[in-house]
Structure I
Amino acid sequence: MTVVRPNSIAGINSITVQTGQALNIHDASGNLIRNITSSSGVSTFSSLHVGAGTTTSTQGISVGTGCSIVSTTVNQLELYTNSSQRLKITSGGLITQSNTWTNTYSATDTTHCGYQVHNLSDTTDTYAALRLTSGSSSPATAQIASVRKGTGSNDITFQLEASNTAKEALRITSDGHFGTGGVTPTTQSGRVFHIHAGAAQQRLHMTNNTTGVSATDGFEIIVEEGANTRVRNFEAGDMAFDTGGTDNEIMRITNGGKLLLAHTSSHTDMHGKIQVCSATSQGIDIARYTANAHPPYLNLFKSRNGTTGGNTIVQDDDTVGYIAGNGNDGSGFHSCAAIAFRIDGTPGNDDMPGRIDFETVADGGTTITNRMSILNTGTVQIMSELLSLGSSANTGGASSGMLGFEFAGNVKNAIKTRNTHSGNGNAMVMITGSTEVGSIVQNTSSTTYNTSSDYRLKENAVGITSAITRLKTLKPYRFNWKSDSSTTVDGFFAHEVTAVPEAIKGTKDAVASEDIDSLNIKKDDPIYQQIDHSKLVPLLTAALQDAITKIETLETEVAALKSS
C-alpha cells in the first residue's frame, strides 16, 4: 500500500487505485477519516473540498458543472445548481428557497416553477406526494398528493392520521370539486363542495371576532346523522337572505323565530311568526296543479295541549282560527274586521261542532264586535245589525231597515218564498217577545195576511157605539200620487182619519228635529204619516150593522103600515 500525505506532496490532482483496491484517507495524525472503494476499479474526484467548520469562508462539495453543496455560513447548508442557490437549510432546521422566477401565474400555466415531485407512472391512482411527519413516539404523518386520474388529469388529496390510521381529509378533483371524508365529490351540475362522514354529523362552522370561536359560537350548516339538515345561528342575531344585488334583502329570520319577507324588522304591533311587508303590492298565493277536483288548502289548527304535537280536546266557544284586517291610525295598527272560527257546542271524539263569526269595529272606537254568525246548524244569525242586499238598499227615504233590499221591480223579486208543502205554510211569522203577533201564510192557491186576534189576548171588551157617526167623519178621495201622476186611486188623507186613530202612524206635517244616522234621517227631513186600512174594518162593520138594524126596523114599520 502506498501512503500519500497531502501536506508533504504538493500538486496532486488525482489518486487512482487498482481494481479491487481501496483508497484510505487519514488525517495528519494517522487517523482514518475516509475509505473509498470502487467496484469498477477506478474512482475519480475532479474536485473535492471540505473546509474546517471553524471558518466562515465557503466550504463545500462540487458535483459536475455548476452544482454544489456548500456552507457559506456557520451551521448552514445550501444547494446550488447552475451556480444559483436553490435550497437552504438554516441552523434552526428551517428549509427555505431563495430564488426568483420570472413566471407570471395564470390559471392555465403549467411551467415548472418551485419545488416538484414527479412520479413517472401513467397508471391511474398512482401519485406523487409531499409527506410531513411529526413526533418520535408513534409519529403522525400528513400528506399532500397529486393522484393521477387519466391522461393530463389529476386530483389533489390531503391525508391525515388519527390513531396512526391514515385517512383522506380533503380531495380537490380535476374538475374543481371539493370533497371531504374520503369520498370523490359528486354533483348533478356546476361545482360542488361535498362534505361527507360515515355516521357522524357534518358541519360548516363560521365565526368572527364578535361571536367568539368556541363550538357554540357563530353560525353552522349541519347535515345530521340521519336524513335531517339544520341551519343554526348560535348568536342572538337575525339570519338575512339577499338576492339580486348588494343589500337587496328578500327574507329574514329573526332571533325571535319570526320569518320576515320583503322587510328587515318587525313592527311592534305585528305579532305573527310570518310577516310579508313592503311598499309595493304584497300577497300570498297558493296554487295547486293536479288533474283532479282537489283545491289548495289553508288549514288552521288548535289544541288545548301545551306541548307541540299533543292532543287535548278543545272546548265550547274556543277560537280555533282567526283572520283579521288591521289599519294604521297614525300611531299604530288596530283591527277593523275579522273572521273567527269557533267551537259551537260540546266537542267529542269525531264530533267537532263549529261556527263562523264575522266581526267589525264601529266608527269611533277600536272594540271589535261580532255582527253575524253561521251556526253549526247552518243558521245565519245577524247580531242586531242591518242586512242590506244591494249597494243602495238603505239609501233614500226617512229611515233604514234591519233588512234592506235593492231590486229592479220589473225584472226581480225583492223577496221570494216557495212553499213545497201541499197545504198551508208560514211565509213569514212576526214575534214580539215570545208571542206570535202576525203571519203571512201561503197555500197552493192564495196568501193570507194575519194579525193576532185571539180573545185570550184581550180584555175590557165593549161594543162599538156611534159607529155611523164616526164613519161619517171619514173623507174618502180619488187622487194620484205625486210620484205617479198617471194612476188614480181611492184612499184617505191620514191626518183626517180621526175616527180610528190607531190606524194612523205619525203626526201631520212632522219633520225630523235632528240627524239620526242609524235611521238614515237628516234634520228637517219630512216624516210622512202612514195608514193601516185594515184597522178601519171594525168601524165599518159596526156602522154597517147599525145601518142594517135601522133598515130592518124601517122595513118592519113599512110592512106594518102596509098591512093596516
Structure II
Amino acid sequence: MPHRVTMKTEPPRSKITRSTKVLILVVIVVAASTGGYAYLSMFASKPEAITELRIGIATDVRSLDPASVLTSIELSVTGLSAEPLTRARVVDGKLEQIPWIAESWRRYNDTFWEITIRKGVKYHCGGEVTAQDIAWLLDKVANWKNMSTPKYNLGEVDRFVAIDDYTLLMGANKTVAAALSYLYDGGIYPAVPREFASQPGFGITNFCGTGPYKLLEKVKDERLVFVKNEDYWNKDYPPRFDKITVKIISDPIARLTALETGEVDYISQVPPSQIGTLRQKGFEVDIYPDQRSIEYWINTAKEPTDDIRVRQAINYAVDKKTIAKELYYDSVTPSDGIYQAGPFGRVQISKVAKEPMFPYDPEKAKQLLADAGYGPNNQPTITIWNSMNRYLLDKELGETIAGYLRKVGFNVNIKQMQFGSYQGIVVQNSLDVHAGKANPRDFEYNMGIYSLAVVTMDVDNGFVARWWSKASQSLTFWWIPGRFGQAIPSQLDDVGLEQSRTLDQAKRLSLDATMQQLIFDGCPYLFMHTESAITARVPQLKGVTVRTEVYFFYDAHFEQGANAPGALDSIFIAAVITLKDWTAILT
C-alpha cells in the first residue's frame, strides 16, 4: 500500500487588497495627527457608564467659605457644593431670576425685600437650611470688620433679619435699587450652617453646604475632590456624576496635555493659539466673549503716575488692537467702556466719544511725557505688578505692555507673581490705607493687572467693587486723604451712591453714564480689553455654561451612549503601528 504523506497546511489567509491596506493606513495616520477622537470612534467598544468628571483649572482655590471667596474660579468650584438664593438664566439677551434656595420674594417696603426660604433643604452635615443661617452669613460679609470679604457682592445691602425659620428680610436704611441682583448665582452662596461655618478651617480643610456634590478632599495646589450628594433636594437637577475631581494645573501646556491624554475632561483658559489645533484633534472648544474687563489699575497717589498726563501717556503708548490680534488671535475685544458689555447701565464710552478709547498714538504719548517734564535724560520710572496664570496670557501681556511703554520713554520694572500672593498683598495694602496704617505713595508699584466681571449684571456692582471710596479693592487710591478728588472728582462717590439708591430706571441710566464718564476722564486705569472665557472639553461632555467667567455645572453630563473619556486613547495606542511595519504590510 502506497505510503501517504499528509501535508501540514496553514489556514487560508483572507485577501486584503492594496487599496484596502492604503485606506487602513490613512485612517491610522490621520488618527495619529488628530489625537484619535475624530477618526477612531468607529472602532470603540461599547462604553461603560461614566461616573467621574475631571476638570483642570489654572489657579488654586484658597477657600470655599462664601464669606471669603474672591475670584470667579473660586466661585465656580464653590458652586459645586454651595448654592445661591436665586439662579439667573439668559432669556432674549436679558437675565431672568429664578427661585433656588429662595422660593419667592416680594418688596416689603421701599428699603427691604422679604425672601421666603425653601423648606426641606438639607445640609451635607445634617440639619435644615434656615433664614437664621443665611442672615448670619450675609451679615458677616456685609458688616464684620477686618475681613477681606467680597462685600461688593452685596452693594449697600447690609441689614439681614430672620423673621422666622423661613422668612428673611434683606435691605438697608436706604433704598438699594439693585438689591435683588445681589442674590444671583455667581455672587454669594449663603446657605451654610452657622454652627459648622464658625469652626476653624471652614472652607479650607472642611466644608458643608447644600449643593449636589459634597467636598471629600482638598489638597492645596493639587486638587479638590467632590462626591455625589445622594440626598440632594432638587430632583429636577440631580447630580449626574458620582465624583468630580478638580485638578490645579497652572501651566497652560500641561493643561492641554492633560486634556489630550485623557487625564481630564474639561479645561479652562485655553491659549487662543491652540483653538484650531484642539478642534482639529476632535475636542470641543467653547468661546464665551465679553466675560470680564482686563485693565491695569494705576496708583494715582505715587509719582510719576500721580500726574494725569503720565497716565494718559501710558494709555496712548499701548497698541491694544495689535495685542488683541497678535497675542490673543482676536479672542479679546479692546475696551470700549469701563465695564464688559452686558450689565444694566453700562455705557460704551467709545461710542459717546466717537473714537476708540485712547487709540494707539506713541507720538502723543511722548508729547504728554514731555509736557509732564520727562524726556530721554529724565525718564519716568514705573513698576508694574503682574500676575501669572490667572488671566488669559497675563504673563505675556505684562511683558508686551512693558515693551510698548519702554518705546515711548518709560523706564519699566515688571514683577511677575502668582495671583494668590499678588492679590493678597494688594488687597491688604488697600485695607491698610483705609485703616490709616499705610500710604500708597510708599508702595512699590505704580500699576497692577486686575479685572472686573460685573457678576450681578448691574453696574452698581462695578461701582461698589472698584470705585466707591470705601471699596476694599479700589486700588487706584483716588480717594485717599489729601488727594481726595484730585485724580477723579469727589463727585464720583455722590453720583455712584445716588444711582444705587434711585428706583427710576431712566434717572439711574443717566447717573450711570455720568459716573462712567468721570472715571474715564480721570484715567485711573490702563484700559486694555474684555476677555473671553475659552474652554475645551471632550465632545461627550455637554451642559457646562459660563457667565462672567463663572463656570456652572448644573446641567453638565456625559452624552448617553458616548465613549468614555480615555477609551479612545487606549484604542489609539493599540492601533498605532510603526510606519515600517505598515510599509511591510503594503508590499
helix-only ellipticity at 222 nm (-39500 (n - 2.57) for each DSSP H run of 4 or more, over all residues; to 500), calculated, reads -8500; among I, II the input was structure II
Taking mean count of other Cβ atoms within 10 Å over residues 307-314 as the quantity of interest, name the structure among I, II where it is greatest.
II
Thinking of I, II, which structure, once mean count of other Cβ atoms within 10 Å over residues 451-458 is computed, gives back 25.1?
II
Out of I, II, which one gives 108, 47, 46 for Cα extents along the principal axes in Å, for residues 83-386 alone as computed from the coordinates?
I
Kirkwood radius over Cα pairs in Å, for residues 275-346 alone - structure with the largest value, from I, II:
I
Value 61.4, calculated as mean projected area of the Cα convex hull in nm², assigned to which of I, II
I
One of I, II was used to compute Kirkwood radius over Cα pairs in Å, for residues 235-466 alone, and the result was 24.4. Which label is that?
I
Once distance in nm of label points 7 Å out along Cα→Cβ at positions 155 and 539 is calculated for every structure in I, II, which label goes with the largest value?
I
Quick check: 20 is what I get for relative contact order in percent (Cα under 8 Å, 6 or more apart), calculated from one of I, II. Which structure matches?
II
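Values quoted throughout were computed directly from the atomic coordinates according to the rules given, and no laboratory measurement underlies them. These figures come from a predicted structure and were not determined experimentally. Cβ atoms are built from the backbone, for glycine too; each structure is taken alone.
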